[in-house]
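See the structures that follow.
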Structure I
Amino acid sequence: MAKSIRLSDDLLVSIEHTASSTGRSPSEQLKYWVAIGRTAEDNPDLPFSFIKDAIAGQPGNVGRND
């Protein structure tokens, strides 16, 4: 189910800029950041590199291995 949310202009610009430099759509970029943040919050002892690699290795991932 898709829903609309409000984002600040600064956050949207950041999402769009990062998305274009990583080859993701803005939607994929936001999903990627949410996945990283949620995983980091649920597992505060895990290093960022481990979280990033784990997300990138998931089937249907929103991360990239580049």
Structure II
Amino acid sequence: MKIINGTKLYEVEDLVKMLNLSRITVQAYLRAGRIRGVKIGKRWHVTEKNLKDFLSGNTERRKSE
């Protein structure tokens, strides 16, 4: 976890440990928009708010483009 400008950012490995999911599953959720995140370079970053939204079920999958 990193804190940037007061915002907690979690990486895939943080989510794997916290959610007890595989790395592949977490990455698939991120790609599908099930967990909202931003890819910076080769790494995904998820804000604390987006993690809480996922845990409470307040997420919508990204529409196909």
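Taking 11.2, 33 as the value of Rg and Dmax of the Cα atoms in Å derived from one of the structures shown (I, II), identify that structure. Checking each candidate, the match is II.
Largest in mean count of other Cβ atoms within 10 Å over residues 5-12 among the labelled structures I, II is structure II.
Given a value of 1.9 for distance in nm of label points 7 Å out along Cα→Cβ at positions 13 and 37, point me to the structure among I, II it was derived from. Write out the running numbers ahead of the final one.
On the way: I: 1.9; II: 1.3.
Derived from the structure labelled I.
To test your reading of the models, identify which of I, II gives 22 for relative contact order in percent (Cα under 8 Å, 6 or more apart) when calculated. Computed on structure I. Thinking of I, II, which structure, once helix-only ellipticity at 222 nm (-39500 (n - 2.57) for each DSSP H run of 4 or more, over all residues; to 500) is computed, gives back -11500? The read-out was computed on structure II.
Laboratory data are not the source of any read-out in this text; all were calculated from the coordinates shown. If you're wondering where the values come from, they're calculated on a predicted model, not measured in any experiment. Cβ atoms are built from the backbone, for glycine too; each structure is taken alone.
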